[in-house]
1. Among 1, 2, considering only FRET efficiency 1/(1 + (r/R0)^6) of positions 108 and 188 (r between Cβ atoms, R0 = 30 Å, to 0.05), which has the greatest calculated value?
2. Out of 1, 2, which structure matches 18 when relative contact order in percent (Cα under 8 Å, 6 or more apart) is calculated?
3. Can you tell which of 1, 2 yields -9000 when helix-only ellipticity at 222 nm (-39500 (n - 2.57) for each DSSP H run of 4 or more, over all residues; to 500) is derived from it?
4. Which one of 1, 2 has distance in nm of label points 7 Å out along Cα→Cβ at positions 20 and 268, as calculated from the coordinates, equal to 3.9?
5. When FRET efficiency 1/(1 + (r/R0)^6) of positions 132 and 180 (r between Cβ atoms, R0 = 30 Å, to 0.05) is computed for each of 1, 2, which one produces 0.25?
6. For Rg/Rh (Cα atoms, Kirkwood Rh), for residues 36-163 alone, which structure out of 1, 2 has the highest calculated value?
7. A value of 12.8 was derived for Kirkwood radius over Cα pairs in Å, for residues 204-259 alone; which structure in 1, 2 was it taken from?
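Nothing in this text is a laboratory measurement; each read-out follows from the coordinates by a stated rule. Values in this document were obtained by computation on a predicted structure and should not be read as measured data. Cβ atoms are built from the backbone, for glycine too; each structure is taken alone.
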Structure 1
Amino acid sequence: MDLYFCDLNITHIDYHPYQLTFSNHHLGSVAKGSFRKGALLRIQFENKQSYGYGCIHPWEELGDKNLAKQLEHLTANKPTPLIKQAIHCAYADSVARENNLALHISDQLKNHALCELTHPNISAILEQKKQLTFKIIKIKVGQNWKKEREVWHQLTQRFPHFKWRLDFNERLSTEQFNETIKWVKNLGLNEYIDFFEDPICISSNLETLKNYQGPIKIAIDRNIQLLSQLNPDNFVGVIKPAIDDDAIIESLLKDGYQLSFTSYLDHPVGQAWASYQASNWKQQYPKQLLTAGLLSHSAYQSNDFSAELSSTPYWKASKQAGLGFGSLLNQLSWIPLNS
């Protein structure tokens, strides 16, 4: 096999299909079903002695082609955003493994905790997050916002030291969004909010949002390229290295936007790649990178890979070569891509 991606000559690709089962379905609020399917890639590059590893974890609900189609595109040398970034990851991983060096992931990379607002034990869970020294909590909301916001309001009073990131997945109408802003102002709740993420459909409300002036910052996750048309004083970006390339990241940072790097709710290999990217950009733009959201493995039932990750706000940096997980990756069964 000779494939060329971004001027990289690939001589062989294997893949390992995997399945992640949600620990609680609501942590992946747009997900259809109780589990996610993806594939790890093992890639041999020309003139490299070590394999490199990457992750393809499609979200069809958000517009990605399904896993079978992703693998078809990979075979046909037609890269999707997921494929491009998985190969980018695998090449960096290969170079590091060949030199027996760990890809640098800062152990000071701070993260939010992902929690389910309507979990029956949410108070106990938040108490645990408090003991683990998390400062920022992210919750998925918007399916029944009138009810959810009352629960959230009560939690802000019980846990006043937390800042909250409320991710709506564009579920609010413009009227609901405006009413929510008034509600927050009237109750003085803006001091508890880090940002609202995708409260309304960005693409269809772009002109309206250009005039938005707060008091709550709005984070843009979907259609991240639209962020450049909005005021960096009022809007921040949510970057997913699984799909967002270096060009858009660098452009936004140079234009003064603050960014929060997050995983794609994917495999720990994908989380490690996102963490490496976050560490790399934080070295260059330390004041513009916000608390990250890379510790998403708690959304799924534990496995051998996730057992190596941190339960505290800080990423536990691996000292192994590349992105780590060497012995676990060697134990997997691999399928040649063109078999």
Structure 2
Amino acid sequence: MMEQAAYQFRFTSAPVFCEDYGHGHINRTKLVVAEDGSRYIMQRVSREVFHDIPGLMENIAAVTSFLEKQCADRRGSLHLVPTLEGGTYWTDEAGEYWRAYEFIEGSICLQSARDERDFYESAAAFGNFQKQLRSFPADTLHETIPDFHNTPDRYRQLREALEADPMGRAKLVEEEVSFIMAREEEGARLHRMREEKLLPLRVTHNDTKLNNVMLDEKTGKALCIIDLDTVMPGLVAYDFGDAIRFGASTGAEDEKDLSKVTMSLALYQTFLDGFLSACGEISAEEIRSLPLGAKTMTLENGVRFLTDYLNGDRYYAIARPEHNLDRARTQLKLVSDMEEKWEEMNRLVKTYL
């Protein structure tokens, strides 16, 4: 099907080479080289994770079309390659969905920052993403993963997993559960603010890791945001918070030695500087919500990892039996560390008001 898919898109010439590409764990990604040397990224989109792929592709087509008009450098936006019929995706006989993008030449994708400048550039890229899409009607986008940042619903799922306890693991995580439940009310605050329209709805990326930013291989400057599958209506605090919980941590997401896991205030400030310098005007309420976004996204991910551990590791891929428990514990350690640094996190944000 992969070979057949490569002939369904309007490449500049016939495809002659195809191989696995990248480090993604959700979609199957291939590098395609055409006869004239032009390169493309072709992907099979995961039906297991995304249940409305036509809606997802509508989102991507709308957002990339909007971004294209604002970029002087063609590399500043993803460009979908149309199918032979002019569509944005092709469906094979097995019901799998395929799409293709132009390859972003002269770019690099980093799995981890080489220095603080790389982290700053990722912050500027996601801030600019907010600025570019400021006038885009966020409420017209499909929710590719419904209730993705509905933290109260994540708590509901955790309670169901604890009650069912299919793997008999609930007794092993009493301390973690107690920590999480003690923060339930605060964890729901962002969601309540969104429901009560105290914060404006924005276009959000929802996976703001460094490896979703393409950098110019010569200058190191940010070029383009990639992986738009989770672009949805949301809050600025979601994107800021997710970047902090992953990028400002001093330990790996699955670090077993929790003494190595803290939230670096220096990296927090680096991202804050890059993000707010690039995102243009946002409301004072949105700026004040950024520390809460960092804490909430971290807590929410801890809840998600723990829920998956209780359910038998059905969502996240694991490399060892307690992998998701280790992931949950790193998130909860980060939450605890943020609480110790809470006053300083808020002070740094207030300098922008």
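1. When FRET efficiency 1/(1 + (r/R0)^6) of positions 108 and 188 (r between Cβ atoms, R0 = 30 Å, to 0.05) is calculated for 1, 2, structure 1 comes out on top.
2. Details: 1: 21; 2: 18.
Here the read-out was taken from 2.
3. Details: 1: -9000; 2: -13000.
Only one of 1, 2 returns -9000 for helix-only ellipticity at 222 nm (-39500 (n - 2.57) for each DSSP H run of 4 or more, over all residues; to 500), namely 1.
4. Numbers: 1: 1.2; 2: 3.9.
Structure 2 accounts for this read-out.
5. Working: 1: 0.50; 2: 0.25.
Label of the originating structure: 2.
6. On the way: 1: 1.13; 2: 1.02.
The maximum falls on structure 1.
7. Working: 1: 11.5; 2: 12.8.
Label of the originating structure: 2.
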